[in-house]
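J.: As structure tokens, here come the structures.
Laboratory data are not the source of any read-out in this text; all were calculated from the coordinates shown. Note that the structure is predicted; figures quoted are calculated from it, not measured. Cβ atoms are built from the backbone, for glycine too; each structure is taken alone.
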Structure P
Amino acid sequence: MKESRDLAAYFAPVVKNLVSATDPSTVMLFNAMDRKPFPHSISTNGPVVYIGDANHAVSPFAGAGANLALMDAWDLATALKDASTLDEAVSAYDKVAVPRASAVVKASRWTLDLVHATGIRLILYKVVLQMLGFFVGRSSSK
């Protein structure tokens, strides 16, 4: 909690107040993890189709895990409806799901890198974000 309080000092007072009001007994520490998606053609687990986190775990920083699982389910159902065989359906599903999940995992890793940056990398990120904010603010005020 001390580290959280120290970090909260850099943010708006509402964040500091939120951290200060947090009951330490309710805090859990875990490492955010992800896993690259895999095409089912490399799976040796028999006739099992993996969707959602079973195929491509995404860290909470992506904010996309549930959405990916829903899109996977929809795309798999569509592929099963349209295909003549299970292999054809799974192949069609993989062509959509694997690239989509790969992009989300990549974005999640970038976000993790950003929020855990230190030293020169942190300084560079802050400068870039300030510049983006400046230009976005200028374009929206016209």
Structure Q
Amino acid sequence: RPCGVSLRGVRALHAAAVADDRLTEAAAAADWPLLDRLLRGLPGVGAWTSAETRLALGDADAVSVGDYHLPSVIGTALAGPRRGGRGAWTDADLLEVLAPFAPHRGRVIRLLESAAVRGLVPRPARRAPRAALSAHRYW
């Protein structure tokens, strides 16, 4: 493969190219449930990729389920830090605290992420020291 794309990647790109018209029509019509089904039908596209794509295309209610940091950042900002041995924030907890904001959950997430970066809302406490950068970042 002279361009460095794996066979798996080629299959995914081919499937996206074949579904291009349907994807474009669903996005142009703002038919978010249809676009979600079409995106998830592509090889290698799951809930997170579908939600991020829909959010970028204008779906105000897209929630990136499966994101590593999102539940703790949003949960802490909206409900405060976890106490009493309840463990870490989960995707189910994220959906629960965002439920009152439907159909604007995606917008609320982006606003809270921006506010957390600027120190305007509480952030989850660090659980470990900052990890060292791996060598591959310098190649």
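J.: Taking helix-only ellipticity at 222 nm (-39500 (n - 2.57) for each DSSP H run of 4 or more, over all residues; to 500) from the coordinates of each of P, Q, which one would give -15500? Before the final figure, lay out the partial values.
T.: Numbers: P: -20500; Q: -15500.
That value comes from structure Q.
J.: For structures P, Q, calculate distance in nm of label points 7 Å out along Cα→Cβ at positions 70 and 94 and state which one comes out highest. Please report the intermediate quantities before stating the final value.
T.: On the way: P: 2.7; Q: 0.4.
Largest value of distance in nm of label points 7 Å out along Cα→Cβ at positions 70 and 94: P.
J.: Any idea which of P, Q comes out highest on distance in nm of label points 7 Å out along Cα→Cβ at positions 30 and 102? Kindly include the intermediate steps, with their values, before the conclusion.
T.: Numbers: P: 2.8; Q: 1.8.
The structure with the largest value is P.
J.: Which structure, out of P, Q, was Rg and Dmax of the Cα atoms in Å derived from, given a value of 20.6, 59?
T.: Numbers: P: 20.6, 59; Q: 18.2, 55.
Answer by label: P.
J.: Here's a follow-up. To test your reading of the models, identify which of P, Q gives 4.3 for distance in nm of label points 7 Å out along Cα→Cβ at positions 6 and 54 when calculated. Spell out each step's value before the answer.
T.: Numbers: P: 4.3; Q: 2.7.
Working through the options, I get structure P.
J.: Here is a further query. Ranked on FRET efficiency 1/(1 + (r/R0)^6) of positions 14 and 46 (r between Cβ atoms, R0 = 25 Å, to 0.05), which label among P, Q comes first with the largest value?
T.: Working: P: 0.00; Q: 0.85.
Greatest value across P, Q: structure Q.
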